[in-house]
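What follows is a set of structures to go through.
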Structure I
Amino acid sequence: MSTRVEPAFLGTLSKFGAFDISACFNCGNCTAVCPLSTGNDSFPRKVIRYGQIGARDRMLAGKEMWLCYYCGECSDTCPRQAEPGEFMAAARRYAIASCDPTGIARLLYSSKMFAAIFMTALSAFFTLLLLSGAGPMVPASPELFQFLSLNLVHDTGLIVSSVAALAMIVGILRLVRNIMRHDQRAEVQDEAKPRWLARIGRAAVTTVTEIAAQKRLGDCEEEPRLPWYVGRRFVHLCIMWGFIGLAVATGIDYLLVFVAGKAPGQAHPLWYPPRLLGTVAGIFMTYGVAVAIVQRLRRPEKYFTHTLHSDWLFLWLLLLTGITGFVVEIGVYLPQGPAWMYLVFMIHVILGMEVVVLLPFTKFAHAVYRPIGLFASNLLATRTRE
């Protein structure tokens, strides 16, 4: 199979991370010390080599970049300080940008100015849109949710979610197309259909189990340097399951309000199932994001050394969304909330919409792309074992 080589590719890739992979002389130390690398998954060495020679398509077609959780062992022990761990992170960012059909992800990763202008314009747009249907901010009003037009919030949320979902679907199709270019695909395409379906099922179960518990991330922490409650695996699980819980609670609330006809924003007891789920999930997500931000500021491990502005942007958006959400929840139970509570409510809605908009274009997209890479790896592994 021929491989197209792009001599300027490494320079392009360097915009997505801080590494000096040109210093790498392919000694193989990174693969030897990696706790997740196996004989079938020779990363990061293979991915690094693709980057060095400019084999862009080969790098994007591989699954190896999605298997790495950046424990930092390879960067800590690299004899040339080439930062192979950061190279793998940059490769994932580049892959996300390559899957994005709009080009927004590439600009968010590579340009601080674009990120600032984009977020400012996005905030201004949502602010003006929501204010166009807003009512008066009356401190004596017992109903916080009368301030904004919930129909407008609902319709805008549906449009925003649909656009983000469409961009994500296109990105997934592009990623699948890239992975299908893998040179091992010819080994499996002639198998009998029943055996092939059985392997798909086993690979799917293994992938779901891994994503739910983040076991491989735990394997990266064989000798934890931080207490478990601030360790990467626990923090990652808090953010992931907290976000999923909030999404489910929001979906239930949508069904109750716009399908079942329940009055919005009622001060239900805290143990009311949707509210309890949202509260618990919000606590976990906010805690996880707060710890992630503190760790990136303190840099206790190699993983936290390099954080792009796009990563900061998404983390702060999640944190502010969580905090304002709790303020709004408190406001729901107050008989006469202060006028500034209405402003917080609008900010919370705007932040929530911005989080959804950024899902296909930031690091959070790997929450969708990584499972696909793991599934491809598990699928090939089932064939190897048999």
Structure II
Amino acid sequence: MSALPRKIFYPFLFPGGLIWAAAILLFLYGDGAIVSHPVVSWLPIIVLLLSLFIGWRFNRGKLPLVILLVYAASYLLAESQSLLGGDLNATISILLPLNYALLAFGSERGFFSLALLLKASFIVLQAGAVLLLHRVLGGDFHSYIAFSPVAHPIFDGIWMPQLGLAAFLATAVLMLLRFLARKTAVDAALFWGIVSLFSGMIYGGAPLFFSAAALLLLAGLVEGFHFLAFRDELTSLPTRRAFNETLLSCKAPTTVAIADIDHFKRVNYRYGHDVGDQVLKMVSSRLSRVGGGGRAFRYGGEEFALIFHGSKGESAKDELEELRAAISSTPFVLRGILRPISSSSSRNRSKKNPRPLRVTISIGFSEVREGDQSPVDAVTRADKALYKSKKGGRNRVTGG
């Protein structure tokens, strides 16, 4: 499987897709006693308490609030007959996906952020508005929320109003597009969450699917923390911590390489750190597509590390040479004005025709050898080989 499909496939299906599929199989083919077990009904509140604690502890509020929404919907559906009867089910089918989308979109602002407080207050106001409309309109309230403008046999046998179906479909599409744009485990969890909630609503508010939605959203929250710990925020490459952990399992034949962007400090000095960040992103994007089974890591600053599991030095060298040549021959045209910040003579450079910036990298590599005390010895040799590439004129690959 190529790098791009793997980057999309795994975070999309694991664990969210797996949890939803397990809920479907359990609901359709599982023992009725299991599906109706009190633990299934209590699971959303258990997950809610865990998510609130984790969100408070690490200052993350978006997903805990979404889980709170799931729990509130599950509770209201369980108490629907004592509240608004069938009207409550139809109302939730419309408002639940819309509020889900409201909470899911937007950047993370923190557990006690004003933005989350305003969103939560807006949802509470909706509950008050629904109760007021139900009291004022009486029987007409149901006719409004159950409005079905499309007459088609496909809708026969589906109790959910067409407005609810449209709201769920639109939210699911938005969540899918958001995942495809960002490719994060959190966005995958948000997509599977709305799919699981829709499954629960179709099956009459089955608690199992609301429990599954809460559980997979909690899994997405944990995956988000894992990303922060093991992925570099700027380049999205695994961090040095991930490299060190991967290195522990390396055995011969494995090749380790250290790559460094040439004259990177000069780029930062002349053009500013924003341009430097663009260079890091572009180089890391190319490194992430290295062939030969190689895996790239952000080693620190302008340095990157690569591990080629099962590859000897000569085989890895061919991939590294191809990587070096590709970066060297690519004209990096940066966004905005490519203008030295230290030179006043270039301040009127045209935005339309920025001068391309040529970027090169130097690489040192070494095999993990049978006599090494640990794979770290290969890193030390690769680092020394990198120094030779620098001293030899840069933009070259050197073995060690």
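Since every read-out is calculated from the coordinates, none of them should be taken as a lab result. All values reported here derive from a predicted model rather than from experimental measurement. Cβ atoms are built from the backbone, for glycine too; each structure is taken alone.
Which one of I, II has relative contact order in percent (Cα under 8 Å, 6 or more apart), as calculated from the coordinates, equal to 24?
Numbers: I: 24; II: 15.
Source structure: I.
Okay, next question. If we compute distance in nm of label points 7 Å out along Cα→Cβ at positions 238 and 270 for structures I, II, which one ends up with the highest value?
Details: I: 1.9; II: 3.5.
That would be structure II.
Tell me which of I, II gives 2.7 when you compute distance in nm of label points 7 Å out along Cα→Cβ at positions 54 and 366.
Numbers: I: 2.7; II: 4.0.
Structure I accounts for this read-out.
Then there is this: Out of I, II, which one gives 4.4 for distance in nm of label points 7 Å out along Cα→Cβ at positions 30 and 374 as computed from the coordinates?
On the way: I: 2.2; II: 4.4.
Derived from II, not from the others.
Taking Cα Rg over 2.2 N^0.38 Å for each of I, II, which is largest? Let's see the in-between values first.
Values: I: 1.08; II: 1.26.
Going through I, II one by one, Cα Rg over 2.2 N^0.38 Å peaks for structure II.
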